[in-house]
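These are the structures in question, set out in turn.
Computed from the coordinates by the stated procedures, all read-outs in this text should not be read as laboratory data. In this text, all values refer to a predicted model and were calculated from it rather than measured experimentally. Cβ atoms are built from the backbone, for glycine too; each structure is taken alone.
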Structure 1
Amino acid sequence: MISFPIILQLIIGGILLGGIYALAAFGLSLIFGVSRVLNIAHGDMLMLGALMSYGVFSFMGVNPFYSLFIILPFFFAVGMVFERFLIRPIAGRPHHEALVASVLITLGASLTIADLTSFFTGADVKGISYSLPPLNIGLFSVSSLRLLVLGVILVLTLCLHFYLRRTFTGMAIRAITQEREGAMLVGVNISRVSMVTFGIGTSTAAAAGMFFAILFAVTPFMGIPLTVKYLAIIVLGGLGSLVGSLVGGLILGLTESFTGFYLGTQWSPTVAFLVLILILLFRPRGLFGIE
């Protein structure tokens with residue numbers, strides 16, 4: 001019989017992992033909704049954000065949470081450059097041609113990023129050795145670091161929600177995701193919004209990488225498996241839905257947490273593939289769809 005403290009730790013760990021997944025997955029969902037591009041290199045942006053936060057912490061001694069103020073603007077610019085030079089040239093093609101071309105281009109970018117990263121940083125597993133005193137609640141001891149990470153993820157999610165709901169560019173992103181032709185008719189600049197969306201999606205993935213590096217091991221070749229998990233999340237939650245991404249991330253995170261405990265961590269990556277297959281078979285439109 002498993003004790004309640006262990007179950008509590010598994011739940012907290014699953015929620016935390018799900019929050020990291022959801023933060024990055026929603027960026028991928030936005031990019032696909034606005035640009036109609038399936039960015040296979042999205043998981044590599046999380047990996048690069050994790051390695052940047054590791055480098056800033058290890059060589060400059062900067063608190064990993066403060067490194068967000070470096071990561072977010074830097075990867076926002078990276079995402080805009082990525083869209084301008086790799087995605088924009090195929091934007092004028094028919095939808096199906098552009099989708100296939102985007103998969104091939106971003107897959108090549110993903111493999112290139114992984115190989116170059118491995119060449120310059122080595123293939124060794126890396127992680128941020130950062131800890132905080134545990135929080136004692138009665139007879140239970142909870143990781144205050146995990147609670148802090150969860151709190152910061154929640155703040156970033158609320159900021160993203162506010163941006164999409166209350167700013168002109170955010171409303172343009174939502175409009176394109178929901179009704180592309182209508183947005184074009186009222187004068188929305190699709191190219192500019194697409195570039196900004198890539199910036200937002202890339203920066204949120206990189207920010208999720210900082211949290212990932214604090215809690216888990218980071219390797220240069222983790223990008224594509226992470227992208228598959230993001231796809232499972234946005235298919236489960238529904239394209240363009242922030243709430244759906246959160247729910248999908250939590251479901252996947254909790255499932256991986258309990259699977260890793262009962263069956264072993266080697267089975268956890270398989271969960272994403274099984275979830276994706278089951279969703280496509282029984283609920284292809286997701287739980288929430290577009291907000």
Structure 2
Amino acid sequence: MDNRRILITGATGFIGGNLARALADRHFAVSAIIRPTSRAERLQQDIGAANCHVFEGETGQLVEILDRCRPDMVIHLASCFIAEHQPSQVEELIAANLLFPTQLLEAMAANNITRLINTGSIWQYYDNRGYNPLNLYAATKQAFIDLACYYQQARKLQTLTLVLTDTYGPGDRRPKLVNLLIDACRHERPLSMGSGRQLIDLVHITDVMAAYLTAVDRFDTLAGSSELYGIRSGTPLTVRQLVDTFQRVCSHTLQINWGARADRTRELLQPVDSIALLPDWHPRIALQDGLAQLLEAQG
């Protein structure tokens with residue numbers, strides 16, 4: 001039985017909620033930081049209401065929360081994703097993706113907690129470059145990695161960053177393309193799409209959970225202050241190819257209005273394969289199998 005204590009941010013989201021359950025199933029002592037506005041009923045059932053700590057924005061409060069939890073490790077998943085921001089959304093992006101995680105690092109340092117699993121985004125590597133943010137969201141994610149360098153050098157922080165591609169799976173309520181396709185199939189609804197040239201690299205939530213659990217164990221042999229690895233399927237598809245695959249799996253032809261929506265100014269058109277995969281991990285669920293499971297589960 002593993003009795004290590006792990007604190008999660010973003011645990012009311014799709015990935016974070018699944019991770020909280022996966023860790024609890026492995027008998028980790030799991031706690032979570034949540035916002036006052038979070039709907040945390042399911043999370044409270046999974047890890048206990050007393051282990052869900054409401055954070056209202058003050059760094060000192062976060063220091064106190066970590067002092068009470070005394071985690072051996074923190075897994076940071078919370079973020080604000082906006083594909084194309086408006087001027088009114090700058091503060092929200094900075095607060096969620098830069099201010100809060102920096103407060104988290106400060107609270108970890110104050111409590112001598114040195115292990116952090118961070119979550120990055122494939123959108124930080126537009127055109128498959130070493131660093132080229134596709135949007136402001138991606139830039140804030142990279143800015144946090146840069147801020148963490150101070151805590152690595154001065155406060156003995158060890159960071160392992162997992163760079164995620166697109167994710168999907170049962171229970172996902174996000175307005176993601178896979179869910180839109182399922183809805184269009186079930187209700188015979190037409191879908192308006194852009195050109196369909198954009199790349200999408202889907203990893204099933206079961207494989208994502210395996211990656212985080214592998215990362216947790218990797219800290220026992222982590223060399224140096226920081227490591228960064230990719231979590232991807234290895235077989236990215238264009239949106240058009242994904243639609244074709246989905247139609248084959250569901251044995252149904254969807255009404256797709258290609259070109260009805262304008263593409264964004266910057267789109268992911270090149271596969272991001274320059275980041276080394278997480279050692280001792282590889283995806284196991286093929287896209288066709290994952291889509292078939294979803295369709296069966298949703299009737």
- Task: Compute volume of the Cα convex hull per residue in Å³, for residues 11-154 alone for each of 1, 2 and report the one that scores greatest.
- Result: 1
- Item | Answer label among 1, 2 for the case where mean count of other Cβ atoms within 10 Å over residues 27-34, calculated from the coordinates, equals 22.6 | 2
- Message: Matching task: -11500 is the computed value of helix-only ellipticity at 222 nm (-39500 (n - 2.57) for each DSSP H run of 4 or more, over all residues; to 500). Pick the structure from 1, 2.
- Response: 2
- Task: Work out distance in nm of label points 7 Å out along Cα→Cβ at positions 43 and 227 for each of structures 1, 2, then name the structure with the largest result.
- Result: 2
- Message: Between 1, 2, which one scores greatest on FRET efficiency 1/(1 + (r/R0)^6) of positions 163 and 251 (r between Cβ atoms, R0 = 35 Å, to 0.05)?
- Response: 1
- Identify the structure, out of 1, 2, from whose coordinates relative contact order in percent (Cα under 8 Å, 6 or more apart) was calculated to give 38. 1
- Out of 1, 2, which structure matches 5.5 when distance in nm of label points 7 Å out along Cα→Cβ at positions 3 and 267 is calculated? 2
- Task: Using the calculated result 2.6 for distance in nm of label points 7 Å out along Cα→Cβ at positions 35 and 131, pick out the matching structure from 1, 2.
- Result: 2
- When distance in nm of label points 7 Å out along Cα→Cβ at positions 99 and 283 is calculated, the result is 3.6; to which of the structures 1, 2 does this value belong? 2
